[in-house]
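Pasting the structures here.
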Structure P
Amino acid sequence: MRMIKDQLLTDTYAIYNSDCMYVLPTLPDASIDLSIYSPPFAGLYNYSSSENDFSNCESKEQFLAQYEFLIEQMGRVTKPGRMTIVHCQHIPEKGNKLWHFPSHILEMHERHGFEFFDERYIWKEPLAVALRTRAQGLQHKWVVKDSTKTRSALGDILMIFRKKGENQVPVTHPKGFTRYAGAIPVPPYLEHLYGNWGALVDRYKNCQDPRENKMSQIIFRRYASVFWDDIRVDNVLSYKEGKDEDDEKHVHPLQLDVIDRCMDMYSNPGEVVLTPFMGVGSEVYGAVSYGRFGIGIELKESYYKQAIKNLKDVKSRFAADDAATLFDSQSI
């Protein structure tokens, strides 16, 4: 296909250096079990100088119109009863205002066969956000001058949509959850009920009955929280080599903890996972390392090339795990 600049097809993933709107129409109807991605945040970041890049639209209205074409395709390729997960946030604007981007995402998905199913909020440390973004509302000086101008460190939002229809293949965990993705599996306020993480692992690592598996139950309790407060911000794939000096304004991949949780909760081994904005390959990397087939599409050539590098060692990601480390949150 002429619109595809490059592609790499293997037995565990297929990745494309192309505009996602050239590739998505070639995918069969109802062929995707799960999708997860970060769309360009209109007006907040610019990822490249390409006119095909959603982030280079001249207005929010133009951006939303382009984005809706994508959502229409996502509705077509997603299997009934299965999820598409959108990683987004509210967008700061001039005049100390916020644009409620998630509300537009919701409306567009509902127009194209999805139901709003669930959401998660990913906590961010305010000082770290202030240092990275120089957001005026996070500067302590406004506490002294006029605290009506202070603002929260906007967390990331995962919007989880389910394609209308009946799911034909349940997502099952015969032994329960077996791996935790995050920094703090057992917070201090729960240790009196469950003990520490090491004790849980030692006791339940070989448990065959999910009804008795307290380790799986605490993992689910953590994952089911609407606030994910122990996502490791630096648990990301290598990305700095993918930056272009001439047009790069932002790149920070989605954390693997986030991807791993979604992968484990909403897909089965062997199923097909799609990301239309692949970046440096994070979602494909997460899919393949969890035994899924990953499809990724990336417009920017430097990101695509970095994704190839990042995916070289994907099969060995968990290969060194043994009974002692398989459930160690720090080994993820």
Structure Q
Amino acid sequence: MSVKKISINEFINLSFTLPVFDVRSPGEYNHAHIPGGFNLPLFTDEQRKEVGTAYKQQSKQKAIKIGVDFFGKKMKAMIEDVETTLKKIKYDSNKILLHCWRGGMRSAGVAWLLDLYGFEVFVLEGGYKTYRNWVLEQFEKEYEIKILGGFTGSGKTELLQSLKDSKQKVIDLEALANHKGSAFGGIGQDPQPSQEMFENKLAVQLFLTTTCFWLEDESQRIGKINIPHSFWKTIRKAPVYFIDIPFLERLSFIEKSYGVLDKEKLIEAVLRIQKRLGPLETQTTINLLSENRIREAFAILLKYYDKTYLKALYTREHADKQLYKIELASTNPANNILQLLAHLKNNNDGTA
């Protein structure tokens, strides 16, 4: 056998069936990596820094000698790490994918070792840097998108899941970002990924979703994550299917969803929007939360978010021609999906 270098397109297609091993350092991997990839670090973060410093300040040969010294001590352990990972995922082939940062010495060294041991190794030409270029290219493409819109508390996320369960194509941006949107959306959620990791996950979803798909209407910023600008421009041109649900129904939904959260964190979230909410409304909301008058506090916040959302809704491109309102009585996703799909059918909008 011999190590095979493959293009990014070959690598992407194989990555859905073959395991991907990332030989960059743990710090590089933890910041962002190819979704589903396993870390098989040739160097620790400290060792990588030492090798890099020697390369820049002394010579390539000196850096290689230092690197080989580190590598030689962990060859056996790296082989066993690969075997353990493959056993854990119940993978019984000897074909694996491998990459480092630029497709240079790190991937070459590890690929040589694993090839020598008996694995059939495919190495990504250009490494993770090439992968990142591929990621950014996905955001430049045109997509056929349907936007699920609606005021805060309309149960859009639950309806999006119902669409997915009904075999509609869906990309859940909030799930990818680990955030529910708004100043309150991070409460009770896992930490958000880095911007780069979010982009990597989104790019894979876009690549896999080749037909028309649904997105929930979002701000460009979801917590600390930004939707890539080029993709955001495409989103803003898509038609919006606005589910119009009565205020009191939405208030009950919000009270049930957010009323159980930590009160101090709710107050912290209110303070994050105090400049836009205004001093009087901010203090009133905080007082109500402190007195456990949750519904009254959320009523103030809901009116604020309704006003903010309405303004954003009508600033999108062709808003007058691509906004379809669907009046619904409640936030029940089982009922709402039937009415949403009926609207699509009756208005010749097709299905996603």
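Computed from the coordinates by the stated procedures, all read-outs in this text should not be read as laboratory data. Just so it is clear, the structure is predicted and the values come from calculations on it, not from any experiment. Cβ atoms are built from the backbone, for glycine too; each structure is taken alone.
Assign the value 4.4, calculated as distance in nm of label points 7 Å out along Cα→Cβ at positions 60 and 92, to the correct structure from P, Q.
Q
Mean count of other Cβ atoms within 10 Å over residues 84-91 computed as 11.8: which structure among P, Q?
It must be structure Q, since only it matches.
P, Q: which one has helix-only ellipticity at 222 nm (-39500 (n - 2.57) for each DSSP H run of 4 or more, over all residues; to 500), as calculated, at -8500?
P
Another one. Here distance in nm of label points 7 Å out along Cα→Cβ at positions 4 and 156 has been calculated and equals 2.8, so which of P, Q was it run on?
P
On to the next question. Any idea which of P, Q comes out highest on distance in nm of label points 7 Å out along Cα→Cβ at positions 36 and 260?
Q
From which structure (P, Q) was Cα extents along the principal axes in Å, for residues 212-299 alone calculated, if the value obtained is 56, 29, 18?
Of the structures listed, the value fits P.
Of the structures labelled P, Q, which one yields 1.07 when Rg/Rh (Cα atoms, Kirkwood Rh) is computed from its coordinates?
Answer by label: Q.
Comparing relative contact order in percent (Cα under 8 Å, 6 or more apart) across structures P, Q, which is largest?
Going through P, Q one by one, relative contact order in percent (Cα under 8 Å, 6 or more apart) peaks for structure P.
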